[in-house]
Structure I
Amino acid sequence: MQGALNARIGVDTLKMRSDWNFGDRKMWTARYLDEFVNECVEARDNFYHKWWSKEVKENRSLLYTVRSREKLLVELIDMLHFLVSALHLFDAPCSTIIETLADKDIGEVIHDDVAAYYLLNNLIGEAATQWRPLLLIKPMRSLFRYFGMDDMAIYNVYEMKHAANIKRQEDGYSVETKTETDNESIEQRLGGNSGRA
């Protein structure tokens, strides 16, 4: 699905791997991971991390807790879109990517929102400085697992967000006219499946 969306937007990530030169693949990997970082920051903004805010100052127990699980899950899916796009360009054998995705050792076990917040911070640094998309898979799986998302749930939300992204393209996606209405619709649908909040 992501490859088809990328091609529709004008960057055929699936074909690029074999047909484009290394410099182009490296440039697009960097672009996708830059956007992954931007989505990480948006995901991090779903935590009460501003200790100077009124909410946190009045209730210290809020610091580093999730404000909206549903918004956070949509941001995690947005991160996944860019990670998958970067993986399309990666010149590791497909079997290596599949083995990494299927690995039952999901990586770091997260026990609370504070750990999830700091894992997102680590992802920002890793993606911004290393540009090694395979290293991002396990931390992403850890975050999804912590927020109660198994592989089927991830796929279902990915599919919802994919449909919203296709609709945005059909409507002539523009930064100036984009709204969050489609994301809010997904968040409402997720609200009925709440796990941790």
Structure II
Amino acid sequence: MYEDIYERITDALVQYGYIVIEDALDETLTSELLAEAKEEQNYKLAGVSTASAMDANRRRDKIHWIEAKSETTQEFLDFINGLREYLNRSLYLGLSYYEAHFARYEKGDFYEKHLDAFKNSKNRVVTTVYYLNEEWHQEDGGELLICDEDSFITKVLPRANTLVVFMSEDFPHEVLPAKKERYSIAGWYRIDKF
């Protein structure tokens, strides 16, 4: 069902290390995920290190870890797990599992430049970000900036149904301050054990 998009992602990871895909999945799924994210009441302030330290000067988003507790999240995770299997088959990455959370940025929230994995630590290997925001415009802020070690590469507007995939230890990135409430699903394929 998703073979074409899996192939596009795999080819881009090999060639460039990242990909941004607009209109990635079914729009109905995006809307249902957004509704679920908005209904969730148990968001917690996100941490900034393996010790889960809170530092509002570096990061202000709130998160809620995702489980397959509804048909909607199950459908999204089915897509994600299919991609994991495809990447393992095609690139021999040995990805063992996927973890993800809803991220909610309120007005003024941001996340400073960071890497999702420390160099050569092999925990988070591939990062995914899936945006849920309908009616999002340039003036709404909250863009994802993707860099390499030397310079800025691209800016991604967090519009609904946009999927970003990149190699976790290769691309420093940041989230610019949002000017209104912003939702996404951030996730990581890992090779460590549960």
Structure III
Amino acid sequence: MNDRLISLLEKLQSLENDILQEIDKKEQQFAYEIHKKKVLFESETKKAHKILIKKIRHYLRDASIKNILTAPFIWACLIPALMMDLVMTVFQNVCFPVYGIPKVRRSDYVVIDRQHLSYLNLIERLNCVYCSYFNGVIAYSREIAGRTEQYWCPIKHARKIKSFHSRYKNFFDYGDAEGYRAKIEEVRRRFEDIK
């Protein structure tokens, strides 16, 4: 892989770390702290949040008809998400040890915590659980797929792709036949950057 591309991907990783640091600063701004994966708000903040709950009857009254009509289609996607979660978990537990690929920790990707926000009503909480779960499963699956791709076909695309998964930086340039043949086994095992 060329040095410029490695440098750009490292900058991207650095920017992602900066974003996470900015998010961490919000703990002070909104008066909460995370203790053993549990979010704890100060008591005054919790009281202020409870005042802001929108009653369900008002929430439904104010909902647009298009939101109400499309909700069953959104929730129908839960079944494939549950299946994907199960299939990807079984897949990595069976195949990754065979290939020597480090397993993806599901809890790093499927983070469900918004339902504890006391300013959300029951419907909003359920929606937040759904969105957290669904997007977490997609991210979890993408990381499993990226690690699998690194093992089986670590070659960059010739055409532009919208976004890169975390393993793409290790891939061979499109058309680098000599590099591929010379270093494929090395790249298949290049997971030292995973914590």
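Bear in mind these aren't lab numbers, they're just calculated from the coordinates by the rules spelled out. Quick caveat, the model's predicted, so the values are computed rather than measured. Cβ atoms are built from the backbone, for glycine too; each structure is taken alone.
To test your reading of the models, identify which of I, II, III gives 1, 7, 15, 19, 20, 17, 11, 6, 2, 1, 0, 0 for P(r) over Cα pairs in 5 Å bins from 0, in percent when calculated.
So the calculation was done on I.
To test your reading of the models, identify which of I, II, III gives 2.9 for distance in nm of label points 7 Å out along Cα→Cβ at positions 35 and 179 when calculated.
Source structure for this number: II.
When distance in nm of label points 7 Å out along Cα→Cβ at positions 3 and 131 is calculated, the result is 4.4; to which of the structures I, II, III does this value belong?
III
Could you tell me which structure in I, II, III was used to calculate FRET efficiency 1/(1 + (r/R0)^6) of positions 43 and 155 (r between Cβ atoms, R0 = 25 Å, to 0.05) as 0.85?
I
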